[in-house]
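Every read-out reported here was derived from the displayed coordinates using simple, explicitly stated rules and does not represent laboratory data. Since the model is a prediction, treat every value here as computed from it, not as a measurement. Cβ atoms are built from the backbone, for glycine too; each structure is taken alone.
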Structure I
């Protein structure tokens, strides 16, 4: 019996993603950690920087020795030494004394601040004229100003940025606990699809989806694994999906979820032990023929064959699954910056389905306007000409010219 085509909402699909468990953690070298997802909270093992240090080039001193100093009524201090970079000072300042210090240098005992060079005059090798006062702790950093021992600095699920890597290096962390990247098998299918290096005959198209999906998986934090191009052959398709289930955490099949061959995808997916049909159609455009079958070995997702529809459906359905496997909240378009603008013209839609419309920004006297990029769902160039997407809610029949909309900008 054919599986029942039961249209669900996007929120319902995301609810299934919420049920997934994150992949197991692994330990990797700090140099490889950029963009990876932390598997557990990171707490500082020590204070940072761990000592009182200067944030300016100048003179380390006791701030009370500068109080009242000005251009017309300067103060005078004795220069008794110089702080060497990377070395703990072996002297202590007394009242009326100071020492040369560079940015990052450790304050000697007896000093609580640093007076900038610009606020001094050197009278001779041992005499400093002070023409401006400095407050206690001025131009200095305390031992735990950057971080204190036991402080939670980075939370589990955080995507590591370059500055995070720098912080971990400053705290002596050569290795990091991160969530394993999901391995995503990609199968493209269709009798009309030919390899990229082959010249298509009339009625044929090149295999674009394998390459597009591979890059989307990489950008989303996964590891793509190309499983090959397969015609509409149930036996071969089943073998490819079986191989992907064995080797990968997630399997994407594009091309077999359009009208006519949708049932073949569902049949192949449901042929595996413990297979459970979760989704067989979604109230969304583009992406309505999306299929999701869960098995004990992994998730099987069927995407539209049309390239532009496949690209958008990936962000709506697949990216939230990858986010969850990485231990992050389920979210579509997770890496898309947002920008607000006004619609340049009415945007009609059909109530009962969520719609994602390609748009671009155009200049006007009133500021940037959001211009819909109209075109059939299979046109790849509409994604190139467009700068982002606008979501039209399922309970809406469209939007009016001048309405404020949130544009999800292509990363």
Structure II
């Protein structure tokens, strides 16, 4: 991959030299959100602005934001949403002296209508994991009662919080196992270094009933799975560095590991197509379509941005569509400079497609595909069924990290 910094530096100089006019900022409005989120709303966390922001994909407009933790400290800003959409739960870290001093970790409960704290801060052990980009940092039980927060000190563990009773209930040591995924009303799943899955089972008070470790379901030496899984109903879909999908069914008493299948065929491998990006999977539950962010690259490029989104039918396990992503450089320059179709076509002809790092699909009858890039910061909204570009979000932030649906 060619370095992008010189290209972006030259881009910045060009924008300044050309005297691009920026529109005057509109004075903000204080508003209350409706009880139910819009079908195409999405959240985008930003590690530089240290916030998670709510956007409407139908208009591209910013609806609100929540600032998280001590500014400039940490990467993981991962909101969870109550099943009734009334509350938002956010694990946060604060330092008494800004970037130093006594550390305090809390789970803060926010009102989903006003985005204001409800005054309930639940203190948890100051061990919350901070890593980039932070997928699977925490999870909410299927009934919305218990929240699990992954800890790394470097000893691994999870903190359990009863968000309904507003109390910390348990600290569970999970040696050799990391990250956390919801897997029922009283169970969370974790990935282990030997390729196994660890089930953390709770009692009705949120205490640890027992830990159960499965047999390995992937080979961490030959082809490890990434942590960036997506869930459809009771089935989690993990994908490996080489594009092998590992289904994990969590509907029963123990997780069941389904038959594996591949996103790429021999021709794709010869062309060096690989999974990649910080959030490279999305799924539309009703249609059974799996979306995978793909790029062309060599081994160990699993974090590289993607230039296409491949769509698979989960019933047949076959690719049914390829959606090219809009070039973030073209999108950024086009929006800042107000360029027309010809200028955009010209820019697309000469500028390399730097790709997008994360994707998300809404869960309504007419879903949209949201594609987000970091350098430069852009967000593009596609029709998830046809792949057509619907709109671009004009001011998505500075350094997007994770996408969420409320």
| query | If we compute relative contact order in percent (Cα under 8 Å, 6 or more apart) for structures I, II, which one ends up with the highest value? | reply | I
| message | Tell me which structure, out of I, II, gives -5000 once helix-only ellipticity at 222 nm (-39500 (n - 2.57) for each DSSP H run of 4 or more, over all residues; to 500) is calculated. | response | I
| field | For 26, 59, 15, 0 (P(r) over Cα pairs in 20 Å bins from 0, in percent, calculated) the corresponding structure among I, II | value | II
| note | The highest value of mean count of other Cβ atoms within 10 Å over residues 90-97 among the shown structures I, II is in II
| said: As an exercise: mean count of other Cβ atoms within 10 Å over residues 138-145, calculated from one structure in I, II, equals 19.2. Which structure is it? | reply: II
| At a computed 4.0 (distance in nm of label points 7 Å out along Cα→Cβ at positions 34 and 122), which of I, II | I
